[in-house]
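FYI, it's all coordinate maths here, none of it is from the lab. Small disclaimer: the values here were computed from a predicted structure and weren't measured. Cβ atoms are built from the backbone, for glycine too; each structure is taken alone.
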Structure I
Amino acid sequence: MDDRFFRNVMGSFATGITIITTEVKGTAHGMTANAFVSVSLNPKLILVSIDNRAKMLGFLQESKRFAVSFLASEQQAESMRFAGQKKDEEPFIFERFGELPVIKGALANVVCTVFNQVEAGDHVLFIGEVQDLQVKDGEPLLYFKGNYRELKELD
């Protein structure tokens, strides 16, 4: 099977959109990711998948801690910015939570320390031990078949 077909099939699974953030030497860094999963309740663990070519990989390996912000339906611009799809000359203003930068207005923020990292093909899986959580009301920003979507309640 070719890479494009594989990507298209994987894109048929609707996902929420997150922004992974960390801080190294006083500078905040972020990247958009939809490869996020809850792993364990005891201990409380989550997982994010980072491409070997992503700048974020080195930042996470150096800082050994990160935050995950679950984007709200009105945060498509933030998703595009941190995915490198939208250039913005203005510096991004992060909120702080658990001593890390997070996305203001996100549905939830999860602060983690790196519990483990596993090389998996062309990605590194970071398993994070959850240190703190916060949640807000709202609807999620979704991604399906290469397009942003909103959640709709069924009758």
Structure II
Amino acid sequence: MGKIKKGLGYVVAVEQYVCCALLVVMLAICFVAVVMRYAFNSPIVWSEEVILTCLIWFGFMCISIGIYRDDHIAIEGVFHKLPPSVRKALTVFRHVLLMVFCMFMTYYGWKIFKINLQKRLPATHWSQGLQYFPMVFSGVLMTVYSIVNLIETLIPYKKEETVE
């Protein structure tokens, strides 16, 4: 499990770099678009489409990173007062539920992606599928991350201790 987790860690690192790049791109385009619109009275017609597309990719990739880290918001006040066996059962249930949801999201995201693949965005003329593919891409990653988290919950992974 250690090698799998390490390999997925590299995937998450790439996702984080891509998210940082998307933030910079969105900020730069938004800044230039506002300056062009208000200072020069010459708006950039494609700016909103590009920013929206970047935002969709950014959002779905951030969700998958959160699932990898098992770091999404939760109400833990009552959870930590439960017996350990109940907490483990609820954690397993949460991971299974999340995994099933991610599988459905991937499946139906693929269907929506195929429907919109031939349609074009009005300003950039990019395929509308570009705005729906993050559901598929991140859905696959989220499913994998959920499975790994489920396995780690069922079979706790212990790192080898090194002697110094």
If Rg/Rh (Cα atoms, Kirkwood Rh) is computed and equals 0.95, the structure in I, II: I
Suppose distance in nm of label points 7 Å out along Cα→Cβ at positions 66 and 82 works out to 1.0; of I, II, which structure was it derived from? I
Ranked by FRET efficiency 1/(1 + (r/R0)^6) of positions 18 and 122 (r between Cβ atoms, R0 = 30 Å, to 0.05), which of I, II sits at the highest value? I
Answer label among I, II for the case where distance in nm of label points 7 Å out along Cα→Cβ at positions 2 and 50, calculated from the coordinates, equals 3.2: I
Structure with the greatest value (metric distance in nm of label points 7 Å out along Cα→Cβ at positions 106 and 130, set I, II): II
Comparison of I, II by distance in nm of label points 7 Å out along Cα→Cβ at positions 26 and 114 - largest value held by: II
Origin of the value -4000, where helix-only ellipticity at 222 nm (-39500 (n - 2.57) for each DSSP H run of 4 or more, over all residues; to 500) was derived from one of I, II: I
